[in-house]
Structures are given as C-alpha cells and as structure tokens.
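Please find the structures below.
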Structure 1
Amino acid sequence: MTRIIGAHTVDNGGIHMAALRAGRTGLRALQIFTAIPKYYGDKTSIRPERVQRFREALRTAGIEPANVLVHSAYVLNTATADEEKWGRAAAGLRKELERCTALGVGALCFHPGAATDGNREASLGRVGLAITRALEAVLGETKILIENTAGAGMTVGKTPEEVGGMLSHVPAALRRRTGYGLDTCHLYSAGHDITASPAALSRVLDAFESAAGSAPAFFHLNDSEGGLGSNKDRHVLIGDGKIGTEPFRWLLADQRSAGIPLILETPQRHYDIGDDDDSPDPYDTRMLELLRSFEA
C-alpha cells in the first residue's frame, strides 16, 4: 500500500505556497504553522482570504485537507504548574484549534510541555484539561494530537504511559477528536531503541498503542543527530543520523503507518526560497524518493 508521505515545507509567501511546494514535490500530506511558533498565538485569528488561498492551493496540489497537520507553537506548556502560564498555553491551544478548524485541516499536533514543579503525574492531568477545554470550545472535526517528546528535563510525553495518561484525562465523549502521534527522532532520543530489529520497533509501537488505547494518528519521520537516550531533539536527513535508513523501511512495512500522514520534518536546502517560487526543495525530493524505494 502506498503511504501518505508529506513534509513541513517552507512557507515563504504564505501557507498556500507551502501547499504548492508540497504538491510540486509529489507529496500527499503537509504540515504547516498557522502562526509564528515562537509566540503563544492566543490572540491570532486567521483571515478568510488566507483560508481561501490555502484551500485552493491544496486542491491544486492534490492534497486532501484530512492529510494536513498543523504544528502548534513550541512555547505552549500545558503541563506547567504555573496557573498564569498554563492559562495562556491553554488559550493558545484553543486558538490554534480555532484556526485549524477554519482551514478545515485534519489535525493539529502539540508538544505537551514540562512538569515545572516536578510532579509529572499531576502535569498529565493539566495537559488533558487543556485538550478538553479546547475541544469543548471549538466544535468541528479537527483533532488535537499529542506528540511524544525526546524527554529533555521535565518534559512529559516520553513514555507510552505518559501519553496514555494525558489522554485518559479527556472525557470519553471527546476522545474521538484526540489521540497522539510519534516522532522517530523523539522516540530514539527518549531511549526507545527502534533500530535493533523490526520486532523491537513493533514492540515500541505496541506499547504506545496499548497505553493510549489506539494506534498513532501520524508519524514524524526524522533521523536523529543525538544517540539513543540522549534526550536530544535534533532532526537530520534520514540516513545522516544515528537511526539510519533501515528502521524507516521497517516502519513503512508496519500497517500502523498506513492511511495516516507521515510527515518529514527534516532539513530543507533552501530556506530562503522566493515568496512566489513553488519549486520543490531538493532535500524533500531526495527523502521522498528514499521512502518510496522502501515500498517497491
């Protein structure tokens, strides 16, 4: 089965240009930011004309909206014990869902954040509450998906139990609109050895599926600059890092990678591409060709 491979393409010129670049590359999925990721974005709305341009670009690119993933702001810490910071992070997540729903995309993913008071168990409830508040406030079909973390410091979400624990705090009536996804770099850096064998990779996926009650809703396909258990979140091109190419072949052979967005977050060669230039990035083309070769 052909997998739904995408990338987080450069959005110079706007998110509609990111979609056009993905389409020119031959990608069938896409990841974007809807606002500047270094800020909360809790007061940032999306203009109707921007929505229209993006939807038209997706049609031109041949990318289904359901296969579009939005990455929320990096600064959102929904696990924090600081009430003021948690409130703003929860508001940022809610506003992100509002923008994503206006765009009509399949899902948004977010890093859950860090247990700033050292109480990891309590932090899982705070993440679940932020998800719940957002889903209750914004109706629609767009999902909120937790992304596993590399595990630096007190960040939560590095283990299957923590991902499952966060989701367990979302009411059953809302669970169909939430879930999780797995980043291969984060898995490896958090100490999950997905390089040992196909069976070892499968056991890692089994553990997350068992703890969360469902299979992943997306994968981020990234090689890792850091070693096993390094807790280092540094993405490199597939084959250029410590994971290597074979585990990605194994992953694409696993049925859990079928029918969901598989998003490359690997480096781009041309970050300074012109605003009106929809040329494919050579690195994305190279990565797509590599992944497609695994399906032959």
Structure 2
Amino acid sequence: METKWLKSFVVAGKTENFREAAQILFISQPSITVHIQQLEEYLQTQLFNRENGKVALTEEGKFFLADAEEILAKMEQGKQNLKLFSEKKNVKINIVISPMLVESTIPQIIYQFMIENPTYEVTLMVEESERIEGLLQSGQAHIGIGLNPGASDFIQNEFIHSSPMQFVIPLDQYDDETGINFDVEELFITYPFFTNHISSIFPSINVLVKNRFSFVKPISIPQSYIVKRFIKDGLGISFLPKLIIHREMMEGRFNVMPFNEFELPAVKIYMQYKLNDGNTSLLKEKILNSYWG
C-alpha cells in the first residue's frame, strides 16, 4: 500500500469528486482513478460506488476513511520525529579549553555529557586563553573555557569557578606526624623553580620570586601537566592552581605547603559563547551545574 494511494483516497473520499481531488493534489484525474483502483485491489474491497459519472463512498469506504487519515497522520508525525532526531544527531559542538584546564575536571564533565547525550558530537580543542575569543567569533568554536573573559559585545561570559594557587613541592619520605618542617628558602635553594606555565595568570611571578629569592634557578615550562609530572618526579617546585592538582593531593603524589612570602592569586575560570546559540544550551547547563549545582 503506497502513500499516494492513501492521499488520493482521503481527498477523493472527502470531496467525493475525482476531478476536484485531482486539482487539490495537483495531479491528473486519471491518476486519482488509478490510485483508487490500486488501493481497492490491495484491500480487495470496493471503496467507491460509480454511477452516471458520479462517485460516492461505499460503507466500507466510509469505514476505511478514518483509518486512512490516521495512517497518513502517523506517517507524517513519524517523518517529523525522524527529522528532529536527525537534526539533533547532527548537532556538532566544538569546545575549546586552555591548556591548563586539560588537567582539570572539565574534560571529564564533557565526556559525561557525551555519555548522557549520545546524539551530540563534541570536539575538544586546546588553545591558549588569549585565542579563545577569536575562535568563537570565527565560528571555529562554539564554547570556550579559559582563564580570561571575552571582551566582545557578541560574546557572553560566564564566571564558573575560582581556584586558589598552591605551592607544590616534591613528596618527602616522612608522613605528616613525623615529617620535617619545610623551609621555603631552603626549597628554592635545593630545587629548580618551574615557571612560564602561569605567566598569563600571574605576570609578576618571576619578578616577585627573583626579588625574594635572588638565588632562584628558574626553568621555563609552558605546560602545566609537564610541571606536575616533574614535581611528582622530585625534579622541582612551582605554583599550580588547586583545580588541577586535586587528585594528586588526595593520592599523596606530592606535597602542598603554605606560602606566605607574597600573596598568591586565585585562578578564575570563564566560559564564553556566542549569544543566541541554542544548540549549546544543554552542554553549557551541564558545565555550570557541575560547578554551581
């Protein structure tokens, strides 16, 4: 049973006029006649009485008319549902985060979103915070998460998290009860100081450290994850935001000690996106709720 047979039957059944039905459906009158004949053959039932050039529904035709309308309505609804599903499935979201946030919980949040919403295709990119706004404006990214808010009137900013900076040093052989009291100056004498990875957050860090510890041995490393690894391996000391070292702190991979030589800043995390981008609403809500929910 073909859809065109049902359409011709429903219109012809309501008008009881093949010529008028043909005009409504923008097809020829002979096509209406053929469609009705094919439907009757398929159902093995006469749907119209034909007398003196006029047609009228039989009792069977009247009974089947309601079913035919329902079948067409369900087919149309199914078509619309499939279209909506296909559009949702084809939603592609490019999200860009700063290198430091690769070590945060943000990738896990995005992964969890993809598990919960399998019809979304999410691509994760890593770029410096300064480039995020440009990627959003050019359309290469839909959501940006970095350490700076956007300045454009076309970019919406959401503050999502603030994380204090921590003074991170290699793990010693003592536990908390029997361990030695660390001396900050001795640590800067003993270990290299890893820098550059936080220069955008704390631009005065090198000057402050050099003024306080003139003997400091700085090593420039731009990636926070490398700094973390080197400290875990006992190769140096540095400052890292708490949001990227939480797991290592819980697992005792290195030591975090108080630092009172000068004030350490908090790292602020911002989410940026274009206004009126409805496709990203679910993911944005997921990210915000993960920090504020």
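Comparing FRET efficiency 1/(1 + (r/R0)^6) of positions 152 and 216 (r between Cβ atoms, R0 = 35 Å, to 0.05) across 1, 2, which is largest?
Numbers: 1: 0.95; 2: 0.35.
Once FRET efficiency 1/(1 + (r/R0)^6) of positions 152 and 216 (r between Cβ atoms, R0 = 35 Å, to 0.05) is tallied for 1, 2, the winner is 1.
For mean count of other Cβ atoms within 10 Å over residues 120-127, which structure out of 1, 2 has the highest calculated value? Please list the in-between numbers first.
On the way: 1: 20.4; 2: 14.9.
Structure 1 comes out on top.
Identify the structure, out of 1, 2, from whose coordinates FRET efficiency 1/(1 + (r/R0)^6) of positions 80 and 192 (r between Cβ atoms, R0 = 25 Å, to 0.05) was calculated to give 0.50. Walk me through the intermediate numbers first.
Working: 1: 0.50; 2: 0.00.
Going through each structure in turn, the value belongs to 1.
As an exercise: distance in nm of label points 7 Å out along Cα→Cβ at positions 16 and 208, calculated from one structure in 1, 2, equals 3.5. Which structure is it?
Details: 1: 3.5; 2: 9.1.
Considering all the candidates, the number was obtained from 1.
Supply the structure label, taken from 1, 2, corresponding to log10 I(q)/I(0) by the Debye sum over Cα atoms at q = 0.13, 0.15, 0.16 Å⁻¹ with the calculated value -0.86, -1.18, -1.34.
Details: 1: -0.86, -1.18, -1.34; 2: -0.92, -1.07, -1.15.
Going label by label, the one that fits is 1.
Say we calculate mean count of other Cβ atoms within 10 Å over residues 112-119 for every structure; which of 1, 2 gives the highest result? Numbers along the way, then the final one.
Working: 1: 18.8; 2: 12.5.
Largest one: structure 1.
Values in this text are rule-based calculations from the coordinates and carry no lab data. Nothing here was measured: the structure is a model prediction, and the numbers come from that model. Cβ atoms are built from the backbone, for glycine too; each structure is taken alone.
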